[in-house]
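What follows is a group of structures, each given as structure tokens.
Just so it is clear, none of the values below were taken in a lab; they were calculated from the coordinates. What you see is a predicted model; the values in this text were computed from it and never measured. Cβ atoms are built from the backbone, for glycine too; each structure is taken alone.
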Structure 1
Amino acid sequence: MKTLSRFVTKFTHLIVAVLSCFDRVIFKGHLALAAPRELEYFVDRVLKVRRSDFMKTLAPQYSDRLVQHAQDWAREAGRTYEYRTGQFRKDQWAQDLIRDQGISEGLVGILCTLETCPSFTLVPGPERPQFVSRSRQQRVLYYYFLDPQFGLIHVRLQTWLPFTIQVYVNGHAWLAQQMVQKKLGFVQQHKAFTQLDDPIQAQRLADRFAQLDWPKVLNRWARQVNPLLSELFPGYPVHWVVDQAEYATDLLFQSRTALSGRYRALLDYAVRTFTPKDILGFLGRKWDRRFDGEVHTQYEDERWFGTRIKHRMKTNWLKMDDKFSTILRIETVINSAKEFWVYRTQYHRDGTSSAGYYPMTKSVSSLVDYQEQALACNRRYLDALAVVNDPPPAYPELRQLTEPKVVDGRSYAGFNPARRDDVRLFRAVLDGDHIARGFRNGDIRQPLFGRLKTMGQQRRASAAVGRLLKRLHVRHQVAKIPRTRRWRVTERGRHLLGVAIQLSRCTWPELAA
């Protein structure tokens, strides 16, 4: 998969490896009894028992059966089974077991906690008691495994219906296991690779993660931890979805010195420059007044792993941090798949289907789409950062904008980076709304001239914008998108116009008013 960006090209003399890979991925499995009506049918038609008897007798027996299964498994394997309450780091508990007991494969330990989870309760109905969805405090089992293919994973099982299963895997841990099997050299530290002997082959392996037969893999783990699936529900399949997916692009620099100063400049630029429109653009969205959600930037500098900046849009976000002062990580986290539109087949309720752009689904078969969308977000973010830390003073480069340009015997005036109107033009074409889809004349007209009431004013403003775009076009700052009325900013334009805006903010801050 292509992972290079203008940022990588610019600093290729300092970057020794680039790797794009899934990080944390959380799957959820829902038994086909997740709706009250489905449970009522199962109790009335399959079990043929009274609903009150089911809640008083059978449901607690099912919970006890799952807990007993966990205790028996831990005892037979010689592993730890522990019941704990309160707040504590569960992953650290598993890591301590691995270290203290020297575990290298198989079951690590089973943790039982008391949590409040979605379930069912029985309430009075018009004719008979009815099931309704309601949260219930219940025992929850955490199975920790050292899997030969996926490394350390955990499977979380609710012990009351609908027996929801959550599976945590890590793409970097899976890739490490794959590279061990392929005998590829690497050094890994806290789910990050600080050395890769063959980055190209590592990237090829990482791209296979989304294409695994996930239903088969997940069903195998589900049957291991929940014996009721085969004993009581053989005809009820588990529907698997992607609950959360993190996709990271790691840029490994030659040394701490090569990254440290530049990282501070990147953070400063991101904090001062990226607007909510930019954040939406990085995440493949366009600003709309009807947008109902929160967009903000969070800066954290009191972290053990280093300083981090996070740009959040609703429940999805982009973040940048430095791992061990040698790795620049750009990571997209997708919790809400429907915010991304992909080309796929949509099946309608009337039985028909149509192909086109529709919201991305949470199905495990969409993990390839998760990968493509997240990688595009990472690349757009890196491209926007490519203007940072250019060799000062950048005045020779700005000369391309300021001097007149003669094309076909016609002279086109230059721009003045110290002039408010010109800086406003640069900001308009670099607006975050245009990152993914480009822009039209009207998109630039409103920021420059505001809302125009008459058709005559609109025509004159449109002609003026056309002349300005032509002046940018002859300098190769913008280019026409074929067979459309849209323009896009070229790589040269994004770099040079970004430098002009950055220089104006630092040298003439009054222009930002």
Structure 2
Amino acid sequence: MRNIIIIVLGLCCSLFIFWNQKERAMTNLLIEEQLTLDSTVIGMSTIATGLDVPWEITWGSDNYIWMTEQGGRVSRLDPRTGKRKVVLNLAGVYRNRSMGLLGMALSRDLKKEPYIFLDYTYLNGEKVLSRLVRYTYRNDSLVEPLVLLNDIPGNNGHNGSRIIVAPDGKLMMSTGDAHNSNNAQDPTSINGKILRLNIDGTIPADNPMPGSAVWSWGHRNIQGLAYGTNSILYSSEHGDAIEDELNIIQKGKNYGWGKVEGYVDTEEEKELAKATPVTEPIKSWTPTIAPAGIQFYNSSLVPEWKNAVLLTTLKAGALYVLKLDKNGKKVVSENIYFTQAYGRIRDVCVSPTGEIYISTSNKDWNPSEGFPKLKDDRIIRITKVRTERKSKKTTPAITAGPKPVTIIAGGHSIYTNYCTACHKKSGEGVIGNFPPLKGNPGVTGNKDALISVVLNGLSGPRNVNGVEYNQAMPGFKFLNDKDVAAVVSYIRTNFGNKASAVTAADVSNVRKIKK
């Protein structure tokens, strides 16, 4: 008997050593870069490549990463091996620019409620619409589609959409304003809102307005939803030319758009807020950073990031770590990592053991310069590196990125902060989306007309050098005359352009003319 016990213990010990060495070998193999935080070394590993814009990644109760790709594919990804299993190829998705298969949410316990919720855009004739559908997960496939919301008005952008299952089991969904800011303040419109539904699509009896799915309003285009401690719901939201936001979403509250941007801090906004109370963000960013997916982080695996909102960004191409106070209602510090190391970062999810996963968005309609790379799009794991590796030198390729410049000085700095995300550093724009500034007759021609466009923005179709563009441009009236003159002069005298500069007096004269 004693010999048998010794043999069994020996086998168990051997198996433990084998699996531990196997796991360690796999971890060592996958760590591509390292970064030292205060006292923790984190390592970055690519676990999936060649993806088609993974718009949503979320951790399932089955310990798989579930993922939507913008073209219409839904997959389960094994985070240990990177092996993918496609569970749905969704027909009828209209994928163009920021449209396509977008948000996804999973039931909190897939064994008890095997439901997957998807939102996607489709065409009815030439009209863009969105649809929220519940699927049942069975035998490695999504089956039995049940439409919960249909014919949500859409546009070529600002369609939302994030979906999340609340702690009380209700379904929360963000909708964009569909490029019509009036929708956000219209109680009869479901655009520019956060909606709350039962998982069968019916409307909860305790919603703010009887018979309405609207939970909160005054939103422009929410790109992230996440629950923190005490069931606090956080959202990330795109501003226009200024004031990207991080909000705490509350029942029946108005968040201001399109009357108020960010904080209630201008005289006009203060007057408006007297008549219609507005809930202010807990954090805003000017210049904008294009916030995308968010996740609340409360793990001790990376202690420097505990009790923080992890925020991914498109324009900045970074991961923001927004530390919260003990009540979770104020941002007390901000740290920024990986700036432009991976390109545009679309979403983030966290495993129960604290590993962080981010997805890139470099094959979408507005790629960063230098992207996509050969292996894009990717899902990247961020995790604490084992203790015995802490003494090793960290790789300099990945560093904590600098905070965006907020003090404006000169045309180049203004252009970098407000214009490069669309028109690019080269001034060449994005064909069919953002017109080039290089060789553009609208740039090199009448200076007053250009100043007016910069101040007031632009919408509607236009032809530049034989190419049609329909992407709206925000106005920059919030910049003073000197700064507008500086950036207009910069684009008229760079990128091979040889037009004359403009003065602050020129801008002042145009500003006096009513649009």
Structure 3
Amino acid sequence: MQIDADSLIKTGIKHDQAGRLDEAAGYYRQVLQRQPDHPYALHLLGALSLRQGDPKKAIKLIGSAIRINDREPVFYLFLGQALQQQGELEAALEAFQQALSLAPGLPPAEFRRATVLLALRRPGEALSAFKTVLESGDRFAPATLAQARSLRDVGDFDLAERLLRLLIECHPGMREAHAMLGFVLIARDKLAEAKDIFTGLFIRERGAGWDARPYREQKVSLAKGGAPASASPFFFENLIGHIEYLIARGRLHPSFARLANTYRDILKAHAGKTGAFGLISLSRAETEGVQAVLTRALHYADSRPVSASAVNPSLDGEKLERDYRESPWRMTFFDDFLTADALASLREFCLESTIFFRQSHNTFVSSYLEEGFNCSILYQIATELKRKLPGVLGPLHLQNIWCYRQAPEGDGVRPHSDQAAVTFNFWITPDSANLQPGHGGLILYDREQPLDWDWYKTNAQKDDPRVLRQINDYLQGAQTRIIPYRENRAVMFHSNMFHCSDRFCFRQGYENSRMNITMLFGRHPGLAEN
């Protein structure tokens, strides 16, 4: 029995949708063997070629389909995508516009048209097109966010900000858009606006704190299918110390001591029972008992104002810049970085604010700008630092800031590089907490991460045995330099240099946790700074 063309097309599409591209192509070719001028078989084979990374072939096939049937908008949509991949932007724009003339308001065509207008440096028209597609629903919100990220990554912060504000206007609940807008604003030195964005984001996600209100246990049933909580022992130890510290300073109602005891009971019940990643897996009952407070801020307030300088005014900026440039290690370090008032303000913020929700196995907890580590003194420090070092940091945009709080002893962070131009790291825990003076700081290697490595894989997955082996093999025979820990000591180095924590041993106790703060400036050396 002879199978008709429509049946062959339908079978091919099923294979296509299942990812069996070779089988799909076979069915489309069977149609063309019988009907060489079948427009839909030509188009589908062209669209498949586009997916297989051959836009030139796609243009030829889809162009043939259009010459046979020039009234099908989807033909122009895929032709435009193929032309866009080939870098033929004007022709791609014309194809998308033709698709829209045949199917007004077709969202995929409008979105593609917007991306081409961006590439052609026609921002007004591009933003108008993005607005049209964003108002049609949330289907293209993630793709629009990706466009904003690309603009940010190439240093076009002005247009990235405009696109993000449009995205938030149409989708105000999109968390990622708010966070990215905050980072774009700090890159543009709009620090007050960025601070407001990050503060609002944190309060929406974590709350503004309990403060003077008494603690009342709130058992909240897990949603159907919801997983019980898991966390590292140090995560709970840090929360216990945090609660007691806040109660002692009148920041929390004394009744919160019950919550600290609940966390102690969890630690006791799970002693020696951590999983493969060093995490405690709470039972359903345990999770219900703490779920209402485990991921919420107990206290959150801005840092205490510092009226005078935050960065030590007696530091010789010219000498520090010269040391950095002339160092074969592409680094320098120095002491007495912050004034006493600024150091106290920052340390107070880190000890009092409930911001350390991110964790890494059983070694440390951390917080980033979009996660609560966001206060006035940080931005004052960053601003003054750029002024103090105008030749090194002045031309570079502030990119990110974070803080790590370590368990009393351990190896800390494994060897890695940072995705920036210059890394500025400093420590704020008193020297009296360090039980091994001369250690506990940072180890710098004399090797940069190769620019052809996948930075995200190498860093985000640096604990993966295969990635760890790759890094260790590369660092075999490398020279190292140890910068010992010291309170208020700063280290500035080329971000692409491999570095890691030096093994540390600090006193037990909440106030004694080793805390380091990292500021990133500029873009990764694989990309040119704007």
Origin of the value 2.6, where distance in nm of label points 7 Å out along Cα→Cβ at positions 189 and 285 was derived from one of 1, 2, 3: 2
Source structure (of 1, 2, 3) for helix-only ellipticity at 222 nm (-39500 (n - 2.57) for each DSSP H run of 4 or more, over all residues; to 500), computed value -15000: 3
